[in-house]
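In what follows, structures are represented as structure tokens.
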Structure P
Amino acid sequence: MPENNPRHFAFVLIPRFTMLSLSCALDGLRSANVDCQPGSYSWELVSAEPGPVISSSEVPLAVASLSEAKNPDVVVICGGERSHDYTNVNLTRWLHGQTKRNIPIGSLSDGAFVAAQVGLFNGHRSTIHWKCLDAYRERFPNLDIHSSLMEIDRNRFSCAGGTPCLDLMLHFILQDLGSEAVAKIANNYFHDTIREGGQTQHLASAFRFAGHSQPLTQALLLMEANLEHPMQIIDIANELKISHRQLDRLFRKFLQTSPALYFRSLRLARAAGLLSQTGLNISEIAFGCGFQSSSHLGRYFKDQYGVTPSTYRKSLTLVRGI
């Protein structure tokens, strides 16, 4: 790639964006310029909001307005904790204009909400951080949504956020500068394994125990896959070909709780996520998390979180100023 014609990235900052995701992406491009081929990449931070834009860690960053932005070769929507309820008509218009140029456009972390809302992922695979996966699927039931670390589907891409954002940039760098450059950058960041896009996010704590107990790992994965229609604990044990008593011992040894209580805590955590990230009513959330009714959910929710589901949702609204 010639030095006088760098590939230009526009990072669109959504208020409360995640700093780690942006930093990992920018540093991958910076390292390509410094350690591989100078002038390969350029970038700018842009926003539909007047700057500076505040990150989720309260760090403000100066931005250019959409009207000031150069014509990008790649558009990256950087999201975070408020992206699920963010809309801006000027940003929608600008993004639609970029699609006509047939360039790669995608998202980091919860920026997938913004991309999906304006139709960028229609007919394309996409992913999002696992904490938002349920809410994302509820909000966009017709999209092809995966729990992978990243998805690259023709001229659309998405990434779960965090350190996989470096992997995403390495895929772009591989296209432009080749495998030797990618290896040099990965080594620079002690990044010994470049992760493929289809690699599944390790939800909850399942893979923390892979080296200690395969049955426990499999039990946790079964639970995570059946939050809406919970399996009976005895059925999980039968699926793993171990006794109910053996399964109980594993949970008490490694998690200091019973399988039933742990399973319920996962379903309650999912309910908390849906309360904070969707407009679903509490009855819908209860059924979607395997509870018989809103009162059934409310009883256990208050035990775990100290407040009722409705109070929990209201408290988040007050904190965020929604």
Structure Q
Amino acid sequence: MTEAVHTRRVFSGIKPSGGLTLGNYLGAIKRFVDMQGQGFETIYCVVDMHAITVWQNPAELKHATRELTAAYLASGIDPEQSILFNQSQVAAHAELGWIFNCVARVGWMDRMTQFKEKAGKNAEKQSLGLYAYPALMAADILLYHATHVPVGDDQKQHVELTRDIAQKFNNDFGVDFFPITEPVIEGPAMRVMNLRDGTKKMSKSGDSDMERINMTDDADTIAKKFRKAKTDPEPLPDSLDGLKDRPEARNLVEIYAGLNNMTAESVIAEYTGAQWGQFKPALADLAVAKLSPISARMAELMNDPAEIDRLLGRGAERAREIAEPILAKTYDIVGFVRG
């Protein structure tokens, strides 16, 4: 069997569940921007079909889809350089997702930790979509023969499942058709934590708005939240090891690193011995400089939803040009008759 040669292609997506935070930006969107023009064909998606694994208010879903698109654009995703679209406009995602439902094994799904975390003790009351959505996620990636997927640590298991599905499909049908996708996990601040509790992930659903930076926050709000962020009495240490049992301190150092394209080690080297009265204002100023232009541009974009919809529609056309031939070949491999 001749080994297929696949274009170096990046695919990734974010679910439009509303309330984008700094965690979405540093953990995903900023990395998407950085991968443009780096020798990859870049495809970025608003995965609205994943959003409905739990019930969504239709009007709120439309707003969240446009807001996420605005965040992509305001952060630097170029809709000419990258393909940017929402998933539901490309029906091939669902079609390949069904085939992968038939390739994936129930035991594989039972091992997926995110379903267990989201379903909790009420697993039997959850939608079938929430249980099976990792197969759709694999379809999202493999529909474009994506070779690389930028992910955080919490999503690595889904890329491993994608690799398992690709391998099983290729083995089952005696082909070398789907690539074995590589997760790309690198860079600082991959898991941005709560500004009031450094042991918890920053989330849109937390109790207090002060524990997160929203992508829609203005400059004054961003500065206020960082100045009031929880810390500890100790100054910054002379090495990263000194932050081992200091989750709030480590979180702020890693956020600074992520915003300034530095490593956490280099931040420590610059601020060794600094008190929080010095470091937190510096972080606040940096965050305002980096984030407030994005929130301002998002607000401008959201004032013209028709233009956002036009850009998504054009991106969907470009996505279908890649996806539909791959789906057609998949159908042929599986043995579906097509006129």
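Rule-based calculations on the coordinates, nothing more; no lab input. None of the values given here were measured: they were computed from a predicted structure. Cβ atoms are built from the backbone, for glycine too; each structure is taken alone.
One of P, Q was used to calculate relative contact order in percent (Cα under 8 Å, 6 or more apart), giving 23; which?
Q
Going by mean count of other Cβ atoms within 10 Å over residues 119-126, which of structures P, Q comes out largest?
P
Identify which of structures P, Q gives the largest calculated value of FRET efficiency 1/(1 + (r/R0)^6) of positions 215 and 239 (r between Cβ atoms, R0 = 30 Å, to 0.05).
Biggest value here belongs to P.
Have a look at P, Q and say which one yields 1.3 for distance in nm of label points 7 Å out along Cα→Cβ at positions 15 and 71, as calculated.
Q
Additional query: Computing FRET efficiency 1/(1 + (r/R0)^6) of positions 7 and 135 (r between Cβ atoms, R0 = 35 Å, to 0.05) for each of P, Q, which one ends up highest?
With respect to FRET efficiency 1/(1 + (r/R0)^6) of positions 7 and 135 (r between Cβ atoms, R0 = 35 Å, to 0.05), the highest-scoring structure among P, Q is Q.
Comparing FRET efficiency 1/(1 + (r/R0)^6) of positions 127 and 271 (r between Cβ atoms, R0 = 41 Å, to 0.05) across structures P, Q, which is largest?
Sorting by FRET efficiency 1/(1 + (r/R0)^6) of positions 127 and 271 (r between Cβ atoms, R0 = 41 Å, to 0.05) in descending order puts P first.
Right, something else. One of P, Q was used to compute helix-only ellipticity at 222 nm (-39500 (n - 2.57) for each DSSP H run of 4 or more, over all residues; to 500), and the answer was -13500. Which one was it?
P
Given structures P, Q, which gives the highest value for Cα Rg over 2.2 N^0.38 Å?
Max of Cα Rg over 2.2 N^0.38 Å: P.
Here's something else I'd like to know. For structures P, Q, which has the highest computed value of distance in nm of label points 7 Å out along Cα→Cβ at positions 167 and 231?
Result for distance in nm of label points 7 Å out along Cα→Cβ at positions 167 and 231 over P, Q: largest is Q.
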